[in-house]
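There are structures below to look over.
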Structure P
Amino acid sequence: MDKYKDRTLDIDVRVDDLLSKMTLKEKVGQLNQKMFGWKAYRRNGDKIELTDEFKKAVEFGGGMGALYGLFRADPWSEVTFDTGIPVEKSAQVANMIQQYVIENTRLGIPVLISEECPHGHQALDGTMFPTNIGIGCTWNPSLYKEAMSQAAAEIRARGGNLALVSLLDILRDPRWGRSEECFGEDPYHAAKMTAAAVKGLQGESPEELQGKDKVVAIMKHFCAQGAAVGGHNAAPASIGERELREIFLPGMKAGVEAGALGCMAAYNEIDGIPCHANKKLLTDILRGEWGFEGIVMADGTAIDRLLMLTGDYESAAALALTSGVDISLWDIAFTRLEQAVESGKVSEEYIDRAVRRVLKVKFMLGLFDNPYTDEKLASQVVYSPRAEKINLQLARESIVLLKNEDNILPIDKKLKKIAVIGPNADNLYNQLGDYTAPQRKDTGFTVLQGIKALASPQTEVIYAKGCGIRDMSKEGFQEAIDAAKEADIAVVVLGGTSARDFNTVFDINGAAIVGRDPSEMDCGEGVDLADLELGGVQVELLKEIKKTGTPVVVVLIQGRPHAIPWIAENCKAILCGWYPGTEGGRAIAEVLFGNYNPSGKLSVSIPRSSAQLPVYYNHKDLGSSISYVDMEATPLYHFGHGLSYTKFKYSRLEVLDNSLTVKDIEKGKNIRVKVTVENIGQVAGGEVVQLYIKDQEASVTRRVKELKGFRKIFLKPREKKDVVFSLGKEELGLWNRDMEFCVEAGNVKVFVGSSSKDYIETSFKIHP
């Protein structure tokens with residue numbers, strides 16, 4: 001028996017044996033992910049067969065490294081319920097794929113099946129969770145871990161192995177269309193969410209990967225896409241190494257420490273170097289400093305973009321490979337690696353390095369020993385009550401109550417008539433975000449459906465759309481005004497949408513091309529905004545409804561923080577639901593009626609205007625207040641803000657370790673900070689206790705505040721709880737003038753409270 005087939009041997013031994021038997025062609029085949037997975041099969045009624053195109057792709061490389069998007073369904077792939085792979089046949093098709101590759105290649109190397117999972121598996125009937133910007137507002141990593149565990153189980157039960165999941169982007173410019181894929185603007189907060197996702201997808205130990213419910217996390221995008229100039233998708237990130245390390249690298253580092261085995265390079269460049277050609281980023285930092293041992297995947301056609309540096313495909317492939325990219329995604333360049341070796345543009349040693357990494361992941365997943373999936377499992381996992389339960393709770397906790405003047409909320413369920421108005425009131429797809437599969441007719445809850453379900457039988461709920469998202473038509477105004485006039489309260493559901501339709505035009509990499517056409521899309525990949533005000537005539541509609549004198553509650557369904565100064569000034573209640581997923585309408589209704597007490601906190605600042613960008617809370621300390629002559633420089637709603645139907649009191653803030661030295665902290669000792677939090681209201685509620693620090697003495701300039709701890713707690717009325725935070729080197733360290741991460745002596749302010757603005761404070765000293 002060949003050593004690589006012997007499951008009793010160490011994985012590295014098996015990898016080395018297999019690699020020694022491979023031809024250059026077979027090695028190159030393992031580094032390619034050229035094919036779109038939905039083109040690998042053809043469905044005719046209940047019959048599904050493999051295509052000639054797929055068989056030719058296998059023949060090209062004497063095998064196949066990975067197959068992208070076998071189960072992907074959406075307007076770009078043009079896969080629907082009529083043409084796509086049903087849940088109950090998913091494993092059958094995946095097994096057909098594996099069987100063909102194994103039985104029709106010399107060495108029988110199984111293929112990795114990689115699937116999109118930005119907010120749940122992008123497949124027919126896959127659970128659609130809230131998008132990341134809403135997930136970030138839960139401030140609940142443990143709940144998110146459960147959601148990612150469910151997503152992993154769904155992917156693996158269908159036969160998938162890799163989850164391409166948005167984890168690494170930090171939102172610094174909300175004009176960017178992919179804002180919805182970011183947890184927020186803060187690196188510490190995002191790092192905690194990233195680590196939770198990796199643990200949920202891969203498990204707590206590498207051994208779990210060989211089970212039936214875990215997949216490899218391909219974390220995207222590495223790195224600094226959220227710093228794109230002008231908020232343009234894939235635009236340059238004009239930042240230095242300090243900004244890179246302080247803001248954009250912590251998430252990836254946390255993912256590596258959590259055991260992540262994959263990441264995807266980003267489209268953008270950093271200081272003139274495209275990420276796919278950035279050896280310092282992909283090799284020196286990722287592998288040299290952090291010890292990453294997984295695979296680096298290219299983003300779609302990104303290697304081909306390196307032609308702007310190299311002039312030809314072979315050189316582009318060589319540049320990406322030697323920089324640290326291991327496996328391609330749809331590009332032409334990596335299909336030319338054999339020629340690149342033969343022409344001397346790249347050494348076969350680099351090919352071997354990348355192949356070894358790809359093979360190791362396949363062995364770790366157990367694909368050589370158990371390549372096939374239980375064909376009965378998917379139906380049990382995908383439609384499980386667990387999925388619905390987690391999804392609903394995530395949606396609940398993601399909702400942020402921005403304003404509640406005069407306690408207009410919660411709404412009395414027994415009101416005679418409630419008007420539900422707006423373009424996002426009864427459109428499920430507008431709640432789901434980008435990278436979303438088609439949904440069955442009876443899937444999920446819109447806001448209108450949620451309100452109808454929870455209102456009393458005596459309450460009449462009337463609906464009027466009023467207007468579109470970007471459409472300038474006012475034809476629906478009068479119907480909406482009439483509905484508001486008749487009602488005791490008007491719930492006006494505004495915002496944006498990333499919903500694609502089958503008339504959308506797409507770029508070669510699947511990004512939407514919207515421009516100024518009539519599409520309603522105002523968010524999503526390729527859909528960037530210059531102006532953050534709500535699109536179309538939405539605000540005009542709201543003004544007309546306000547004139548009726550009927551009390552108004554505004555609900556925002558959106559993928560980015562829109563600038564809403566008029567709404568904030570003139571409306572008494574504002575609820576931000578982000579893109580809350582399929583259970584979002586039910587969750588929002590629960591909050592509106594008081595069935596659920598909102599606990600979401602902003603993970604991103606909400607600006608007053610696009611003109612004041614950037615507005616993130618953790619800006620550098622200039623030594624004086626930041627202001628404009630013509631506008632306040634502060635955000636409209638600050639980072640960490642979020643109201644509740646109860647009140648929380650903070651007291652007894654104290655530092656428990658006041659005598660620690662630099663050496664103590666460098667050796668692993670922590671400074672503990674304790675605070676008492678009390679629910680002084682009349683209802684139970686959740687509170688996110690937030691800790692920030694301000695380094696008052698340092699060798700380099702510091703930020704006005706930095707989040708360094710948070711804890712979500714739930715308290716009954718009059719219940720108190722002591723919350724203790726530990727601050728060690730990771731929290732107290734900084735990158736000094738020599739770009740060394742270290743702890744420095746000096747005074748440190750500590751702020752603990754309900755947001756970056758509302759807190760009590762104390763201080764401590766790190767002794768020399």
Structure Q
Amino acid sequence: MALFLARGLLPGVVAACLFLACATPGGSQAFARASSEPMALGARSSTSNGVIAAGDGHSCVVTAMGTAKCWGNNGNGQLGNGTGISSVVPVDVRGPSPLDHVRAVAAGFMHTCAVLDDGSARCWGLNFFGALGIGTTDGWEYEPVVVEDVANAVAITAGYEHTCALIGDGTVRCWGMNQYGELGDGTSVSRGTPMPVQGLAGAVAVAAGGHHTCALLVDGTGRCWGGNYSGQLGDGTTMPSTTPVIIAGLANAVAIDAGDSHTCAVLADGSARCWGYNGDGELGDGTNDDHGMPVAVAGLSGVVAIEGGIGHTCAIGEDGSAHCWGRNAYGQLGDGSTAYSNVPVSVGGIGTVVAISGGASHTCAVTSDGDVDCWGQATLGQLGNDDTPPSAVRAPAMVAGLAGASQIAGGASHACAVLQSGGVRCWGNNAYGALGNGMSGNVSDEPVATEGLADVVAVGAGSYHSCAVLGDGTLRCWGDNTGGQLGDAGTEMFSDVPIDVPGIASVSAVAGGAYHTCALLADGEVRCWGSNYHGQLGDGTNDNSVEPVAVVGLEGATALASGSDHTCVVLANGGARCWGRNNWGQLGNGGNTNSNVPVDVVGLSGAVAIAAGENHTCAALQDGSVRCWGFGSLGQLGDGTWDSSGVPVSVVGLAGAVGVVAGAMHSCALLQDGTARCWGGNPYGELGDGQTGDSVVPVAVSDLDGAVAISAGAGHTCAIIAGGSARCWGDNEYGEVGNGEGPWSPVPLPVIGAPFTDAIFANGFD
């Protein structure tokens with residue numbers, strides 16, 4: 001829905017079962033057509049959710065890290081990177097450091113704007129007529145500047161030389177060029193500061209065209225204002241209006257967007273309606289006749305989003321398909337031709353589309369895997385693919401250097417995520433260099449880049465160290481090394497950058513405990529290294545090892561989890577085996593004697609996932625139940641008692657579990673319906689139920705719906721929500737909740753700047 005959704009980060013599809021197999025601890029202008037019509041070169045735009053925006057000759061996207069990247073024409077600073085130099089590949093929007101906490105982005109003619117998580121707005125580029133909202137009506141800015149008098153903004157849209165923001169109370173504020181009344185303030189005076197749109201309330205989406213603006217209201221009707229020379233206001237006339245007018249006959253609309261001189265809406269039944277200029281077929285009704293009232297787009301059903309470009313329009317179907325119609329001189333329809341079309345044609349060679357935006361002569365889309373593809377004119381670098389022939393007709397091609405996150409793992413007080421680019425970002429406690437950014441001893445409540453990593457496919461986090469599995473099956477670790485848990489055979493007490501783990505190959509997963517690390521190999525064997533005082537390396541000795549050693553007699557392992565001083569695996573037959581410390585029965589073999597070789601967990605079958613806490617262990621079974629064993633005095637076994645148990649006991653009242661995680665003293669399960677339940681110790685609110693009291697039975701995590709993955713650190717818990725957002729709760733002393741505020745939270749809070757899409761949380765204690 002145009003510019004309404006609250007989070008402009010790369011959405012994606014996450015299979016709920018994926019994280020189960022990756023058990024590691026802690027786990028998105030027009031051209032002058034007639035002399036009576038204004039020339040709007042690059043009117044619009046933002047997108048269905050603010051993830052991606054295509055302007056006249058530039059494009060921008062919000063990354064999975066909450067930053068913004070732009071590419072293409074930069075003659076007036078519209079890329080926001082502090083220069084006036086154009087770029088054929090994405091560059092960071094900076095001011096002077098990379099702009100972060102970005103919620104949504106919008107691109108106009110030669111300016112760009114963004115809404116941040118705190119509800120403020122930033123703009124950069126050409127400021128003629130006041131499009132940047134900084135109180136002046138001339139000049140330009142090469143870096144983001146604060147828009148005046150805008151607070152609690154939830155979305156933003158950019159037209160030719162005007163900008164509008166949707167405010168959380170349902171009002172709209174606009175600024176910039178106002179020659180045709182496009183600001184809606186009852187005048188035709190251009191404004192350098194935001195002005196409220198007169199008589200407008202209950203807005204849920206806003207879209208700026210070349211010289212007009214439209215809003216979708218909560219009751220499914222719409223209002224438009226500004227230029228109307230082609231009927232783009234939809235009121236059945238061609239008279240401009242400086243205040244909102246009703247779109248005739250529009251009801252049950254769920255999304256709205258504006259092109260240069262046309263407007264389109266999606267209805268609740270999945271059909272689409274367009275109105276205004278149609279000389280290039282951008283209304284999609286099979287004609288080239290202008291229409292002053294909504295007409296049906298031919299042959300489209302199941303539409304979930306619609307986007308107006310300058311002379312073309314695109315829509316996303318509920319199946320993730322993309323369809324475009326209208327002007328096609330440069331291949332902006334994506335069908336491999338340059339033939340104009342007044343009915344929708346399918347975009348070819350692209351995956352499942354989740355967001356789309358049309359510029360003057362190009363189109364860009366975000367796919368479910370976090371990739372960005374652009375097609376059409378490339379002469380200004382607006383396709384972002386480092387290929388700019390003088391004239392180019394392009395089928396969809398991937399934008400260079402853009403990807404989201406693919407896996408995440410929480411440590412005791414830090415977390416790390418793998419990006420789809422193969423890099424790694426970490427945040428939280430950086431004692432001993434656990435974030436891997438070349439520093440140590442500091443704290444970061446926002447993600448920082450781990451140095452020197454590429455082609456990473458999995459990550460695991462221990463108490464104060466982290467490890468990454470590379471695409472070639474090798475392993476690199478960083479952070480605390482006091483127990484030899486980095487596996488480099490060296491004597492350094494820590495490393496603040498990743499170092500190679502020699503003598504190990506074909507690694508598929510990694511898990512870290514307090515002072516040891518274990519790796520699951522592709523053949524089902526396991527290697528461990530580090531501290532072995534309690535036998536947690538499983539090699540039949542109690543000797544520490546700074547190099548990987550083979551776990552004795554273990555084959556067919558399919559999942560791995562490390563607790564503080566013990567390790568467990570799920571076997572291909574559905575059983576489980578554990579080794580290491582057993583003072584509270586965390587090995588599940590019915591005793592409390594440590595074991596330096598794997599022992600069978602008594603009476604356990606049908607296991608599909610395993611999680612290890614400080615001194616307890618839990619397993620999720622094929623039937624949706626969960627069983628736990630070990631230390632239980634804080635209720636972390638979930639069996640309704642405060643008792644410990646040396647054998648698995650059933651978690652009461654729990655069904656439909658698809659995964660389980662364990663923190664130091666608590667446990668949580670992800671359910672099939674996208675909710676989560678937690679139990680056990682709760683001093684920092686790690687159960688997420690709004691309380692701080694312990695619980696011996698599962699309690700529902702507050703305000704958590706649509707969860708697709710979950711992870712637990714020592715005293716905090718996190719979840720990935722369908723659509724790409726991330727929420728964490730519990731202990732936040734070192735920034736591990738990732739929200740930059742408070743020492744702890746008993747309810748889920750959004751992770752600022754880093755909702756990770758396609759993320760797979762890891763199981764166990766770090």
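Here are a few things to note about the model shown:
- Answer label among P, Q for the case where helix-only ellipticity at 222 nm (-39500 (n - 2.57) for each DSSP H run of 4 or more, over all residues; to 500), calculated from the coordinates, equals 0: Q
- If semi-axes √(5λ) of the Cα gyration tensor in Å is computed and equals 52, 24, 22, the structure in P, Q: Q
- With distance in nm of label points 7 Å out along Cα→Cβ at positions 377 and 545 computed over the structures P, Q, the top value is the one for Q, the highest of the group.
- Ranking P, Q by distance in nm of label points 7 Å out along Cα→Cβ at positions 121 and 153, the structure that comes out highest: P
- Value 227, calculated as volume of the Cα convex hull per residue in Å³, for residues 249-672 alone, assigned to which of P, Q: P
No value in this document is a laboratory result; all are computed from the given coordinates. From a predicted model like this one, the values you see are computed outputs, not experimental measurements. Cβ atoms are built from the backbone, for glycine too; each structure is taken alone.
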